[in-house]
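Each structure below is given as structure tokens.
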Structure P
Amino acid sequence: MRKKIVAANWKMNLTLEEGKNLVDAILTTLPAISENRQVVIATPFIHLTQTATQLDKYEHIYLGAQNCYSEISGAFTGEVSATMLRSAGVQSVIIGHSERREYFKETDELLVKKIEKCLNNGLSVIFCCGEPLEIRDTDKQNDYVEKQIQAALFHLTEEQLKNIVIAYEPIWAIGTGRTATSQQAQEMHAHIRSVVAGKFGEKVADKTSILYGGSCNAQNAAELFACADVDGGLIGGASLKADAFTTIIEAMVQS
């Protein structure tokens, strides 16, 4: 049985005090999480050690980072490496988010290096893929997303793919208030699973968790998570509010 996962992406938000208070509030109302369910909280770098301490005694809730650099050490001012993240208690890293691709011009080649550095240093990866509006409007989204997956993941072994979670994020539905319908989400998630199956086989694909990352919130989470190939969500704005995020976790637990 593949894992159901809800991952919070705080993006560039919250002071240290605000972050601490948010995690405390989430933990206070956290529902029971079973063995095949996970929660990941991906914070800005400055929060990592503080959040690691807060999560230390909790099972099935993990610390994530939002990025890492493609090299392990050196004269790269302002960057943070996979080894540094591991030493801070990080267990999972978001790689290839649409904002990193757009604003920081991250290429497929760079993402491959980042993924390799994470996996080689014991970190799991939440790999993001998804199409912009102009691709969706021309009905080319399947080919677009397939090429992203091929470029970033097809060099991996089956064993390495076990440490990859795929997050589908329709760029046209991030922070816009628009959300893919549950049917649109299911169709793309099924396509992504078929792409993985074509390369790695049905058994591997069936064990690969695929998350929905386009404006998932407390109101639509249960419907989205009820889809056969939607294994949870990568949550942005709704993860900054304890009550909303807890509701989303409950929807994942019950799915």
Structure Q
Amino acid sequence: MEPMLDSEVERILVVTAHPDDLDFGAGGTIAQWAAKGIAISYCICTNGDQGGIDATITREEMKQIRRREQTEAGAILGVTDIHFLDYRDGWLAPTIELRKDIVRVIRKVRPQRMLIQSPERNWNRLGASHPDHLAAGEAAIQAIYPDSGNRFAFEDLLHEEGLEPWNIKEAWVMMAEGNDHHVDITDTFHLKMQALAAHASQTAHMEGFEERIREWGTRSGEAVGLTNGRMAETFKIVTLG
């Protein structure tokens, strides 16, 4: 089955483990979707309290900092609807409780397309396979199928919260093995970098940060046949009946 055209998509839900994950993995793509008028929502599973390097900042303060940073980064890309699930950073697991929380957001947002993290470990890029990333990816794909469209899954969401079942048409997976789709982000790379810069607690101390991100994008572009230094973000697309 062919992937949906962006013109066929009205709403997209992005599910990631941490604040900043989606800006690293798909910031340039999200900026393009938003520019086309697609309504984009974020679901951030953890509070990010293990992030940063400043030991003078308490973990409670870090939670608030990261929420503020993700809100600012979202606004840069054109996203204002952000759902923070507030699970503990570093402890995320694909539990039935997490699945239910993601299903709740799916049924509220009612997206045609979802963007999620890969539940499979990438041995070539271990940093992309943080245990929280794997857990968020596994819980998200379970929420997509079999849960979100099944009226008998989490019946209290339907009967007590009035959230009707909803079927996702396709899922885009970030940092997956066997990527089969790419987006040329050369023209929105500056927005991706602005969004990443908004996560100052995580990125401000990194030397050569923009050059590193540009190198990653260029390398991805070369792998899919782009030339002249053009950059790409790559995905695996899973179509659903």
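Nothing in this text is a laboratory measurement; each read-out follows from the coordinates by a stated rule. Computed from a prediction, not measured in an experiment: that's the story for all the values here. Cβ atoms are built from the backbone, for glycine too; each structure is taken alone.
Each of structures P, Q was scored by distance in nm of label points 7 Å out along Cα→Cβ at positions 57 and 225; the highest score is held by Q.
When Rg and Dmax of the Cα atoms in Å is computed for each of P, Q, the one that comes out at 16.9, 48 is P. A value of 3.5 for distance in nm of label points 7 Å out along Cα→Cβ at positions 81 and 201, calculated from one of P, Q, originates in structure P. For which of P, Q does mean count of other Cβ atoms within 10 Å over residues 9-16, calculated from the coordinates, equal 16.0? Derived from P, not from the others.
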